[in-house]
Structures are given as structure tokens and as C-alpha cells.
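> The data blocks that follow each hold one structure.
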Structure P
């Protein structure tokens, strides 16, 4: 029999595991829930509690029962849904809740039969007026800082958090905090900033892969702020007190701490310029990234991917990029499926000449296939995640991995550990992923240039020898643990949020070193992601609600300096979307920075769930889907020069390419009632239809003359203009003075 209790638990940022103390750092007056997992036969465990005065009492525990946190994560369709919910299962869990705790140091342990855990300390903290130095805009008395609002959470060991309030005027709206799915205006909400893999329903759960401790405050004088930290932060944006924006930030635990908060004064473009000057801004990418991207998680052989591209050609649907996720195993993700090679027992990188590819294998000629794609004008992007399966997961009975694959990934993992290029626990052992996707996988340490170079050297041959054009840098949210250790000297609480930034940077550097532009395609990120490639919105269902949330995500990410952004149009998970949703999403995506379709892994079970236009048409017996998609794909090709031009403008002038209306009209209240309409560069205004069964759709047009690009009709702005919206039409308006250059684009 064993008893397991970890005060911090698995360190899931939003849920408690069965063996956890909650809260980990209690405040005087709070009750604490103590959880323990019992493995093996025993009677009910008990908790021996010693309070700050030295008095000891015995607390009886009760079976924990089903986890509400696990239940919240369960549900929905998708091949990862069960894995997500199972992570927090409470099997063998027991728990007890204390009474209100006094400040000071307490101790406790768990006992069952003849077994007992070690004693655990819990240091109960208090909020105090002193504990460090808070600088807002370089001052301790900034006029936007509410006097007397600064409090420091401290215990006998040090200072762990700071809390303070900034003033909000009644007319002000707050936009930012990274990529946000739930609402463009975060006023009245309580976002936080921690990188997290929320598998679907990000809008409902109000969680994000790509947070940032930065926001615009618009509608009043115009300003913005950046909490200069990589640790977790929380925000109460007028939710509790309507005129206060309360910020709480994790600190390092020293006797005295300091936190700096930048304040940028001015309109949104000025604020974004100042933020970009500080954290980095986008690098211009080649025009081909602005063409249609095609992808399917079950495109796992050379034959299948070629067939999909053949169909694009035969149906005259232009495509510029193919993303191949299932090109490799899911162990090390360094070799094409079916490849043969002699294992490098020392864990050294492979080159193209090390491999042979059987003619009857899934990828008989990767180099020839990439060359064929290039002859067709199609670029090739391969999938990556920053994990290595070196645990028992490689021996699953349902996974037909060959000895050279398993042997190689074990050798590579051993080399990474030996040379100090893995993230480590506080005790020096290698960290194993605590998340629900690729559980217990080894995680490379990408915090240093050396670590990034070692990790990407295994993939160098893909670029140098096979001529691959970019990488889908998926994942990046897998570091859970406040006390993890990184080679750059940081602990987990300070470094975990930076993992996805380092990940994208690593592959961008690899591509540059091979003479290629740094095309990476990431879903996770943090402050600094602006400078590293493309972002897409991550995993989402094919629903109308997800459609709206994805647009919100794009607008909020753009407001934080992300220039190249896209999403899986009409969602990637669940049954094939109905034609109306698919065509509405296609029309909207045509006018976004990156246009992509993608579909989730479905165990190769029929019916096929590809999001190709012809599969949507076939599934729903609606051949018009192909015709409409073809028309928009050709329009997208004609839009590429404009998108490239406006991307340069966005980078140089900090006026987003996909631009929420508040950027150019910060004091116009009308636009907050139309949160999903946006400007695409300087000339076009787009208002996606995000509701089913709609026949007419209203758009709030700015002052001046505007041309309906589909009818050529000129209208006067300054109010709401409605037009009919059959399912193949998205309202797009062009500034009248720019219409001469656009007439041929929309009426070729």
C-alpha cells in the first residue's frame, strides 16, 4: 500500500488533482482541502494536523468521489476528449477540509494502517501593505494607479504575489491579454495569463493557448499596459468593481520583490508600436504563406496526400501549402513513416543518406514527393511537437512501431538527458509531461541556443536534403510545475510560459540557417511570439459558436501584434460541417491573414471526415459547395499581393492586418455592437455572417463612401447598412477611393 500526497498536485492551472492541497498557498482565514491517493487495501486514511501553536488533531478523511474538475473537462467528441478527462480521475482519492486557518506555519501528514507520509509544511500567508516595490510607468505613484491598492501576499518564507488596481473610466473598453476567444472587450471579465492547452471550447472555458500580460484601454484618453513578467498573472477587468482593473501577479518568493508595469499612452497604433518596440514584432514572410493551406490529420501516406493535391488540380482549386501532420511516427517525429535505417545508438542526428524507403511503404520517395509538390507550386510544411516518447507509451500493443523506431527514440532521449538538454524536476531527474496529450513524454529544454540547436539538428536533413519549407510547431503547452529547472537558470514558474516562444524560435532559426524563410505555424505562445512566424487558433469543433469565437481570437491576437494569423475554417473536429457553416467560414477565411482547412484524426473510420470542399459536398449531397469554394480560392489568389502589401504595413506601422474596428475608431461606440466585423488592411471592411439561416446582415460602416464589392453599389457610411446574404456571400466593403484598383479583383 502507498499513500501519495503532493501539495502542488499535478499543477494543472485550472483544476486540482486528487492528491493535492487546495489552495496550495492559503491566506489567513481560508479553509484548505487536503487530498491523498491510497493505492492498495487499507482502511480509511486519516490526517494528523499540527497547527501553528503546536496543537495536534486528527482529521478524518472521506472518499473524494467523482472529480468536478474532470467532469468539466469531459464531454464532446474528438479522439483526445477521453484522455483529457481521464487525467484528473479521482480513483483512490480521499479528502478532508480544514477549518479556517490562522497565519503562520502548520504541519500535517497522512496515515493509513502502518503507512504514513512525510510531514508537510503549509505556511499560511497574509496580504500586507509592504513587501517590495511596484513601478507603474516607472513610478510608484502613477496617476492611473489607485492609491492604497497595492498589497503583497507574504508568509514567513517571502513574498509570493502582488495585487494592485488601475483606474477605468466609464467609457473605456479593454482589449488584449493575448489571443482571447470569449470576447473582444474583456471589461466585466476575469482573464488570466498562463499558457494552457484547452482542447476545444476555448470560448466557453475562457482559456487560451496564447496569453499575454498586455492590453489596450480604449474609448477614453487611450492607453495600454504591459505587466513585465513571464509568470502567471490574473485580471479583474471591472468585474467586481466597475471602475477598477485589478491585477494580480505571481512573484519569486524572495524577502522583497519588484514588479514593473509599462504604461503606453496614445491611440491603439501608438500603444502597439511601443509594445512591439519592447517585445519584438513580426518578420515579413514570403507571399506563399498567404495562399490556401490544405491539411488533414489522416493524410498519412504519400499516396493519400498526392491524391488530395491531384483533386485540387483536377477541380481547379488552387492551393499554395500542404501541411502534413501524419508524415512520421509519434515518437520522435524525425523520420518519415516506413523509413529504414541503422539505429544511431549514440543518439546522433540522421541525414537523408542514412535512410531507405521501401517501395511498398507509406512514403516510398519523400524527396521526390517534395520536389513534385514544388513543381506544382505547392509548399510543404511538416508537423512537430516539443516532446519525445521515451516512456512506456512506446510499447503500446496497438502501436506497430518497429525496433529501429523505438530504439532510436530511446537513444535520442538518452543523449538529450546525458548532454543536459531536457527540462528537469527540482530533484534533477528528467521532467515527464504531466499533461493529458503525450503523457510522460520527455521534454527538450529549448531555453538556450544550444538546446534549440540540438533539438532541431535532428530535423535539419528535412530542410537541407529534402527541401521542406516549414514546420507546424504544434503543442508547446506541456510544462507544468512551478519548480521545474531550465538550462537558462529559470524555474518553472518563470519559464513555463516561454516554452512555445522558444519552440517556434528554434524552428525559425533552423529554417534561416538553411536559407529558408522562418515559416512556423504555432497554436501556443506568449509575449514575444509576435516575432516568430504564424499563429493559428488551435483545436475547435465545427459549430457556429466556435466560428464566432475564432474570429474573436483572431482580432484579439492581432491587437497584440500577431500579424500572420489563421484558423481551421469551419472547425476541425466532429462530423463534417453542414454546407452553410462551411461556406460561411470559407468566405470569411478568404479575408483573413491565413486561409486553411484541416480535419482531426478519426482513427481512419468511415465516413471520411476530411474538410476538403469535395468531401463536404459529397457528405451532404451538395455539389455547389465545390463551385463556391473554387470561386473563393481563386479570389484568394488575387488577394495575395494586397495581403502581402498590407502585412508590410502592419509590421512597419503597428496597424494590424486583421484590424478590429476600435484600432482606427477608438472613440466610436457603435462598433462594440459589431465585434466580429473588421478591416482587412486599409481598403477592405469584412463582416462575416456567423449565424445560421440569416438572409440579411447589417454592417456598421465608417464615415465616407463605400462600395459593396459584389454589387458595385456605392453607399454612404456613418450608419448601419444591410444587404442580402445568400450563403455564398460575405459582406465586404471597399473604400470608394480605392475601388478602381479592386474592380478587376472582384470582377475578373
Structure Q
């Protein structure tokens, strides 16, 4: 039954964690399918780390940023600058040959420094009518800027809003759609636009809005928006259109591009001029940023400074797409990217244009999510199936190798093909499968150890229980054949003792006797099989191997006899302890092949042993009464106790067995065997046995008479008396033919 339990436990340890592991894999796959934001964000952080490790290498793509930086503010005054300064900056860029001048700035209010604005202020006071009239007749700064815009390749900007405010957008160029109208493009209802005079003068208009992810980091540059149902371009896309002189922008959606795997109306690409830009379904460009690059940026003060000649400016901006924006802290146009916590917003537009021109695109292939899902199933499922067989350590190495391979593959795809393959879900599956299965296996092992401890701690030493619970594989249960040492110990005259006391007092006595006896046995690595009334059955070399089983058994029996002598002295004096006078025990021991394992029925069982060796040990215990010795052993055990004080007693046929065996009394350990008393006893007893087996009754009798005191000295007077009576009986008869000296026992 224990074997069945352990087998069943082992099976559960194999199958239970496997099932749970597969359920974990299914749960992770479901989370991936549901696109849980928390887990998706882990993938974004991984991609951010890739960008930090391998940012896009800067190449000159004819894109420049004119930066209104801190120094420009210091040189030309606080923002906003007069529109005349913006007009001068625009004129100089246009004269220098800029292909497009895109403003990451919205001029939504009239310039407060315009003559008419100053005139209105003067009219509020007295005596300034003439001056106000003269100023009101001058051209406005906004008109001046509009005139420059009209003569330059300017792209104006506007902000899009979710709330419904502002007027409709009037774009200078159309947006054509090949396929169903885009349905996943970000929708807006309102806008903040520049003054109509400026927008009308611009060659192009684009949205300045940049959408960050939930953590506020900009990872995508939107190229397309929807405002009140109308598709509008981003600043970067419109700047590219103006620079290329294209009249429109072509948008391809999934059913118009021949790609039918995605949802209908999902944006696939955007074409402007000769450039076809792959996008997300919502019309976004996946940004791959460069490190800060000085060659890309020109401070605004250098454009406005008279120290820079027209030729010098032409060298910097001729044929370039120029984005005008601000990085000065007070202008609040700073955003976070995977590479920087504080980056000018205009950089996103500029780098988006660079990526389009260079054709360097990060992409999330259509098959990416399916491949990641397949990895979750295959790798997570494989680990769930293998881990119970591999164990925690090897399983950890396999799991680590799987994790490393997933990350390595993801990194290789990013660095070589610019693919964004998310390793997080496969890794989550591997980590959770390993963690859950390891915890579950540990719990099962603890349950098994607890069962083993509960099953064996009553009849095994604590050290043996510890070894078994720590290493259950050492335990082979159920009908195993082993060479073993068996002991039967019985209290002499227990029936007489039981008659003297009531049941509670008998139990009190047995407890006082059995406890120290079992302590000795467990200390000597014995397995205490059972108590049969007052008798103890114990054995060695099972369930764990005991290479010193024979000597452990011999020493245990000698210690038990010595301990009983001390108990006879100490126990009667203990308050409340019942203890008969001069308690004696008989111990029978034998060694040989036994069958050890689970004995009993399905309802009740015990770990025990059976075999001829056990039966003979029981008979030997019964013979201790007849021969008057405390410990009696067979020849098989005696052969293993070299150096111990053994005395050959007789050759006997025990009850129920035809084959005779030579029996010995175990009188003491190796030290006792070196004493004079033992040496004298063995010498004279050998003389007696020789005469006895030769049927020389006269010599046998003479030896017993002459050396009777030697027998008495070691407590073997009963043995001497047995042989006196036997020799006397045999001497009355003629010599027995084929005499072998074997005595047939008639009592158990």
C-alpha cells in the first residue's frame, strides 16, 4: 500500500504539474490573445531597451531642424517673437534653398507687436490719436509673415483635439484612399489652427499632434489622422509631400492592397511621391530614433544672425526639409522617447521624415503575433511536459536556455531586419510554468515526505526517517528480498506479571520497559516492526541499507540486557511507576534472506518482513528459556560477529523445522571476549562439547563437575544443569549409532 501510495504520488508528481503547467500555458496564451495592456507594456519596454542598445545610426537624409533653443531666446528675446522675426527666419531659409519649411508651431493668435495691435492700445489713452492712426495704416506683422509664407515652401501646423471646437480644416492637397476607408485611424473632433491668413498662404498643412503610449513615451509617429471624418496628414508627411512637389497622398488599406489577413479598413501603407511607407493599422510609423546628432540641428539664432552669409546658409539648408521647432525649456515642447526623457517634440517629426527618406522602417509583421502565440504554446508546453522529468535544476537550465533563445531571436530580428517580435509572452509562459510546476512539485514532495515520516517515524530512527524523506528513491517497498538481521525480544514470565497488576498498571510497566528498549534499537539503526504484547520484533538492513547490520544488532541486544539491569535498579524507586522485581528478557536473533515490504490488506497494512529467518529467530527467543541465556543467535549471524564473545550452545532442530542449526549465546562484546573468564569458559566448554558429541559421557560429566564454577561465573549455571541431566539420561543407554549431537526442541 505504501508502495502504491508512493507510486501514485510519483504519478501525480509527474501528471499533476504537467496538467497545471499546460493550464498556465493556456492562460498566458489567453492573456496574449486578449492583449492585456500590463503585459503588452512589458514588450514595449523590451523594444525600448533594444533601441537604447542599438539606436538608428544617423545618416544625412536632407532633413534639418531649426531649433529655437535657450541661446536663441537669450539673443532675440522672449517668446513669442514678433512675426517679422519669423518672417525673416522663413525668408532666409527660403532664399537659402530649403525644399520645405515645416513649422512645429501654431500661430493661432494675432501678433501683439503688430502696428494695428499697438494702435489699439494707444487709443485707450488720451492724446495718442494721431500716432495710433499712423500705426493703424501700416501693414500688420501677420500680413508680412503671410506674404513670406506665400512665396516659400512653407508647411503650417495645427493641433487636433478630442473636444469639438474650432473650424473645419481646409487642406491644400487631397488624400486618396485605395480600399475601404481607414477605420482605425485616431479620431478627432476639434482643432487649434493658425490664423486663416497664414494657413491660406502655406503650401501645406499638417498635424503637430503626437500621441504617446500609456506610459507617456513616444514610440510611434502618427502620419494620418481623422478630423470630423476627413483624413489629414501629419507635419512630417505633409513636409515630405511639399518637398517632393506631390499633389496628393495615397493611402492603401488592407482590402485595397491585396492583403486580406487583417481587418477591413486597416491602413497598410501611405504613398507620397516615390516613397511608400509601411504603417500600423492606424496609420502610424514605428519610430526608431537616433542618438542626438549635432549635424541635424541648426540653432535659430544662426539663421537670424547677420554674421552668416547667404552662401553659408545655402550650404546648410539647400535642398533640405527644414523643421522649425523649439527645445527651450520654457516653451514646453519636450517629450519622452525610448532614448531620452527630454526631447524636443519637433525631433519626432524630423526623424519620421528621415526614416521615410532612408527607407529604414521598424515593422511589426502580420505574422508576429501568431509566431509569438505559437512560441507560447510550443515552448511553454514543452517545458510543462519535460520539467517533472528533468527536475528543478536541469529544468531551470532548460528554461533559461529557452528564455535566452527567445530573447536572442527577438534581438536578432530587431538588429538585422528591424522586426519587432515581442519575447515577453513566451518568456512569461516559461517563467510561470517553471515557477508553478516547481512549487507544485515541491508541495507534492513535501506531502510525500510527510507521509513517509508519518508512516515510518514510529519504527525507524529519526536519522533514517530523515534520509528516507530526503531521498524517497532509496526506498523500495513491497516484497523486496534482502539479507537481514532479525531480533525477537520477550519478557520472561510476562503472564505471571500480568496476573499481579491491573491493565493500567501493566500498560504503565510496558511503557517503562519498551521506551528505553526502542531508544536503543533506533539508536542502532534498527527498524522496530511491531510490539506483540510484551515482545518486540525488530530488524536491520531495511528499508535502508545498513552495511554494519550484524554488529549493530549484536550491540543493540547487549545494550538492551545491560539497560534492563539498570532499569531493575532504578524503576522501582520512581514514583507512580509499576515495576516487578528482577525483570528478565530473552532475545533471539538470526540472519538470512527475508522478504520485506508492505504486509496486510488494502484496509490495513504494516511495513514488515516474513521468511524462514524470521521464524527461526522467534524459535531462538523461545530457546533462551531452556538454555538459561539472555541472547541466543544462529550460526549465520555468529559467522558475522568475529571478535564478539560467543559461546556455542548446541545443535538443535527448532519446532517446525527439520534442518538443524548450531546455536550460540552472545555473552559480550569484543572487550569481554578478551577477558580471562570468557577465555576459560570457551576452553572448558569446547572440551565438554567434544566429549558430548563423541558420547564420552564420563569425560563430559567430569568436565561439568570440575568446571561448574566457570559456568556459574558467567550466569550459565542453567546451561550446565541442562547438560548434566541430558548426559545422565544418555549415559543410561548404549551408544547411539550415527550420533550427531543434535537436540530436537519440543517447545517454541
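Bear in mind that the values in this text are calculations on the coordinates, not laboratory data. Computed from a predicted model, the values in this text were never measured in an experiment. Cβ atoms are built from the backbone, for glycine too; each structure is taken alone.
> Here helix-only ellipticity at 222 nm (-39500 (n - 2.57) for each DSSP H run of 4 or more, over all residues; to 500) has been calculated and equals -7000, so which of P, Q was it run on?
P
> Also, quick follow-up: Among P, Q, considering only Kirkwood radius over Cα pairs in Å, for residues 554-689 alone, which has the greatest calculated value?
Looking at the calculated values, the largest one is Q.
> Then there is this: Among the shown structures P, Q, from which was the value 4.4 of distance in nm of label points 7 Å out along Cα→Cβ at positions 34 and 546 calculated?
The correct label is P.
> Something else about it: Where does the value 2, 11, 14, 12, 8, 6, 6, 6, 6, 7, 7, 6, 4, 2, 1, 0, 0, 0 come from, among P, Q, when P(r) over Cα pairs in 10 Å bins from 0, in percent is the thing being computed?
Q
> Have a look at P, Q and say which one yields 12.5 for distance in nm of label points 7 Å out along Cα→Cβ at positions 298 and 650, as calculated.
Derived from Q, not from the others.
> Computing distance in nm of label points 7 Å out along Cα→Cβ at positions 146 and 666 for each of P, Q, which one ends up highest?
Structure Q comes out on top.
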